[in-house]
1. Name the one structure among 1, 2 that helix-only ellipticity at 222 nm (-39500 (n - 2.57) for each DSSP H run of 4 or more, over all residues; to 500) of -500 was derived from.
2. Compute mean count of other Cβ atoms within 10 Å over residues 60-67 for each of 1, 2 and report the one that scores greatest.
3. For which of 1, 2 does distance in nm of label points 7 Å out along Cα→Cβ at positions 36 and 84, calculated from the coordinates, equal 1.7?
4. Please compute mean count of other Cβ atoms within 10 Å over residues 52-59 for structures 1, 2 and give me the label with the greatest value.
Structure 1
Amino acid sequence: MRQLVSSGSYLEPVIGFSRAVRVGNIVVVGGTAPIKAGGGTAAVGDAYGQTKRCLEIVSKALADAGARIEDVTRTRIILTDIALWQEAARAHAEVFGVIRPVTTLMQVTAFVDPDWLVEIEAEAVVAE
C-alpha cells in the first residue's frame, strides 16, 4: 500500500510531488524547504532558523505518515553555502542528537527560491 502525504506546499502540484511517501514501514520525506505556514520563506538569512523550520515540516510529515522523529534512519542537509553548515548542524543536533541517524551535509548552487538557504530530506523505518 502506498500512502501519499501533502504539506500543502504551493510547489507540490506544480512539480507533481508529495512531501512524504510511505510504503509498508518505510517513510521517505523529500527535500523540505523553510516555507512559513502562511507562505513565503521563514527566517530569511538565518540558516539555523530555516533548518528548524524545515525540521518542523519534516516532523509533521512523518507524523502524518504514522512515523515518529525517532524512526528516522537517514537525513540530508542541503545548503546553498557550506560555510553555514554549523548553524544547520546545530538545529539538526537539537532534534537528532540522541537519535543520531546517518546524515549527509552537502552544498548545491541554488534552490527554487533564492531566499532558501537549506532543505532537509529524511528517511524513516517504522517498527512494526
Structure 2
Amino acid sequence: MTKDCRIIRPDSTYDGKQGFSYLAGIATETVGSTGICMHLLTIPPGGRAKAHKHDSHETAIYVIDGESQMWYGERLEKKMTIKAGDLLYIPADMPHLPINETDKPCTAVIARTDPNEQESVTLLPELEKFAV
C-alpha cells in the first residue's frame, strides 16, 4: 500500500477470534499501518467474548455508549465495570473476558499496538469456567 493519509468509514465487519463482530477500522489490512490498529465494537446485551489475551500488545479502550463488565487477571479473578466516558488500559499478555450484562448495547473504540488485529490474539478456553 502507498503511504498516505486515509479515511476509513467503518461499514464492513469481521468476526474476531474473541467471539465478537468488529467494524473494520485502522489496521495493516486496511491502511497498511505498522504499529497500531483501531476499530469500533458494539457488544450486544448479553454478549460475551471468549477468554483471551493479546500477546505482547497493549490495548486502550474508550467507551462511547453503554456499559460493560470485564473479568481479568491470571485466572480471571478480578472484575470491573466500564461505562460511557471511561478509558480502559489493558496491559500486554493480560487475560481478559469482556461481557455485557446489561439490557443495552455497549459501544467502544478499541486501539491496540498490534497493527494486525487478530494476529496476537491467544484464546484461553481453560479460563472460561472462572468468569461466572
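1. Answer by label: 2.
2. 1
3. Answer for the origin of the read-out: 1.
4. 1
Read-outs throughout are calculated quantities, based only on the coordinates presented, and are distinct from any laboratory measurement. The structure presented is a predicted model; accordingly, all values stated were derived computationally and were not measured. Cβ atoms are built from the backbone, for glycine too; each structure is taken alone.
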